[in-house]
1. Given a value of 23 for relative contact order in percent (Cα under 8 Å, 6 or more apart), calculated from one of I, II, which structure does it belong to?
2. As an exercise: percent of Cα pairs over 13 Å apart, for residues 38-77 alone, calculated from one structure in I, II, equals 65. Which structure is it?
3. Using the calculated result -11000 for helix-only ellipticity at 222 nm (-39500 (n - 2.57) for each DSSP H run of 4 or more, over all residues; to 500), pick out the matching structure from I, II.
4. Give the label, chosen from I, II, of the structure having the highest value of distance in nm of label points 7 Å out along Cα→Cβ at positions 30 and 62.
Structure I
Amino acid sequence: MRLETSLSKDSFEAGISDKLTSADLSKFRELLSEIKKSARKVVVIDLANLDWIDSAGLGMLILAKELAKKDNLELVLRSPKGHVKSLLELGRFEKIFTIEDYPRVSPISNRKIE
């Protein structure tokens with residue numbers, strides 16, 4: 001798992017890329033700790049560059065949702081693609097998550113990031 005985080009006035013954004021598997025649990029728990037410390041009420045997990053997720057990775061997303069619910073945070077999954085999107089659809093994750101399906105846009109240039 002590769003991870004990039006950023007803060008804005010209102011939100012915490014985490015971009016997860018490559019793979020999200022059982023091997024990433026420790027790093028994902030660190031991410032959850034960062035989210036909690038940020039004191040932001042909106043959390044966006046950007047999946048646009050995530051190529052692979054296994055059942056443990058799906059479980060980690062559910063863990064994030066449980067944390068969000070406990071702390072009254074809004075959690076959004078953004079731009080899942082390919083295999084990841086298929087598994088989220090198969091698991092009917094749209095029933096428990098807000099899933100935004102649009103490309104990332106650079107806030108500076110307002111151009112799509114490829």
Structure II
Amino acid sequence: MKKKGQALPAMDAKDDGIVMKRHPTPGGVVVAAADKDLVGQTFHEGHLRIRVSPSFYDGGTVTEQIFLETIAMARNVNIVGEHVVRLAIQAGIVDKSSVITIDGVPHAQVLCM
């Protein structure tokens with residue numbers, strides 16, 4: 001969890017297939033990340049729908065390390081895709097039971113109160 005006054009890691013140009021964008025809010029940073037190949041696509045399943053919009057998810061490519069360091073410090077995380085969800089589960093940030101799939105694409109959200 002982010003300590004008060006601790007800066008978020010800088011974005012990195014290395015391409016590990018992850019795009020991430022940080023959205024500052026009065027309550028803390030919202031981090032959106034996705035597998036790079038999903039950006040611009042929309043997935044539907046039943047009443048569920050998720051659009052992996054570039055304006056929300058794509059703030060640039062990052063390494064796996066930067067992704068994990070950033071989501072570990074964020075108050076709100078929204079991730080889409082097999083790669084990013086698997087990394088977040090392996091790091092203990094996302095519980096596997098809280099992952100949903102929409103049209104076969106894993107999606108998870110983390111909210112820290």
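1. I
2. Working: I: 56; II: 65.
For percent of Cα pairs over 13 Å apart, for residues 38-77 alone, the value 65 is produced by structure II.
3. Numbers: I: -11000; II: -5500.
The structure behind it is I.
4. Values: I: 2.5; II: 1.6.
Max of distance in nm of label points 7 Å out along Cα→Cβ at positions 30 and 62: I.
Bear in mind that the values in this text are calculations on the coordinates, not laboratory data. Here the structure is a predicted model, which is why all the values come from computation and not from measurement. Cβ atoms are built from the backbone, for glycine too; each structure is taken alone.
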